[in-house]
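Take a look at the structures listed below.
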Structure 1
Amino acid sequence: MALHLDLTGFFGDGSDGRLTRAAFDAALPRAAAAREAHLAQMPKWRTLHERSELLSACRSRAATLLERGDVDDFVVLGIGGSALGNSAMLAALAPIFQDTVPQAGHPRVHILDNVDPDWFAEFFETIDPARTHFNVISKSGGTIETSAAFLLAWSAVRACVDSDADAVEQFTLTTDPEAGHFRELADDMGFATLPVPDGVGGRFSVLSPVGLFMTEMAGIDTQSMLEGAAR
């Protein structure tokens, strides 16, 4: 969409402090060059739909979980962009009552961005932690709200299974592929992980594994969604 400005009355003759037309025309080439330089620095989130390896990783992880047949509920633990993008896609593209009547062969999907103790406790009364998979999303692994939610989820799951190794199987950490608290935790305990791409902020991350893992678990046509994003 083009933006048009009416410059009537904008220019002066230089004596009144206003810009002259000649000075404006002389500056235009520099402005055009600055614009081109800006456009050349394409933000990485603008090309996420082209990153086929990200979709492949999400599909592979989702397929592994769905084939097991023991996941009744899929819970996203995140805050800010990690939750809002998922909520928007779920509301727009999934069945209206996805959290109660999911698509056949897929779990109920819940997105938790609230760590209020009463709210969280009541939610856990509605699920069987032993048949729930948690996707914990934080690029740094240091997000306080997400870390707190993770610890609560871990405690609930661990109380229902025989070992730490069994509990680990019920979590996927979406985080920095190289560094951060969650990366260290995954390396130490063996959690499955999905990457948050470098240079992609939370509010722009929905077309990365931050959002694509959820769409695959919910049964949303992720490929068509990405093709729409490309247009």
Structure 2
Amino acid sequence: MNTIVYVEMGVHKESYTLCCYTYDRNKVEYKQTIPADYRMILKYMERIRERYESEVRFVCGYEAGCLGYSLYNQLKAHAVECRILAPTTMAITNTNRVKTDRRDAANIARCLAFRTYSEVYVPDEEDVSIKEYIRMRDDQKLMLKKIKQQILSFVLRKGKRFEGGKTYWTIAHVKWLRNLELEGLDKETLSEYLITYEYLVDKIKRFDERIEELAGKENTTKK
């Protein structure tokens, strides 16, 4: 008969705190802090395996946080069963309110064993890639917002005010910016600002079209 060993991993950027729980022993044990390297987890499990005469099945889990899905994917690539626990759904006993790495790990190990939690959905590689693409688009939008602020500040410092309406960045407003009468280097400065503005507008439009295309493919695949 297989022994199921639940391995909780309290994960941080620089270190992991590990511990085990089994139904038959009904206690959390083999607590250890290791460097933040999935290979150290594999070695830890091998040492635990040697303590049992029967076949051992490991179920690993960690609380959703800074590592995202990276540790999950690393362990799954080595055929290790792994789950990511949604923090707000985990049952926490009153005796465990004081937060320490080891106490966290022990409590989460019990949550893992008794399934008193909800599991975080782990997207596939394509989903992750789409998410990264959207994040990149959002970064460009922040850049566009910044260049808009820089242009408005620049023309205000030059004593220029748009009187063609209360809304900026309309067709009329951009036309007004292009036709502003400035001298020498100021004219060149505004021109460079507007080149960057138009470049970002075009890029974001292209990114949005690509995202719509990706969303259409995803909907078609799910049907």
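Some observations on this one:
- Calculated for structures 1, 2, relative contact order in percent (Cα under 8 Å, 6 or more apart) is largest in 1.
- Among 1, 2, structure where Rg and Dmax of the Cα atoms in Å, for residues 67-130 alone as derived comes to 12.2, 34: 1
- Parent structure of the calculated result 22.6, given that mean count of other Cβ atoms within 10 Å over residues 3-10 is the read-out and 1, 2 the choices: 2
- Among 1, 2, which structure scores highest (criterion: mean count of other Cβ atoms within 10 Å over residues 11-18): 2
- Here distance in nm of label points 7 Å out along Cα→Cβ at positions 27 and 139 was derived from just one of the structures 1, 2, and that gives 5.0; the source is 2.
- Entry that produces -17500 once helix-only ellipticity at 222 nm (-39500 (n - 2.57) for each DSSP H run of 4 or more, over all residues; to 500) is calculated, selected from 1, 2: 2
- Which of 1, 2 leads on volume of the Cα convex hull per residue in Å³, largest value: 2
- Which entry (1, 2) yields the derived value 2.5 for distance in nm of label points 7 Å out along Cα→Cβ at positions 51 and 123: 1
Read-outs throughout are calculated quantities, based only on the coordinates presented, and are distinct from any laboratory measurement. Here the structure is a predicted model, which is why all the values come from computation and not from measurement. Cβ atoms are built from the backbone, for glycine too; each structure is taken alone.
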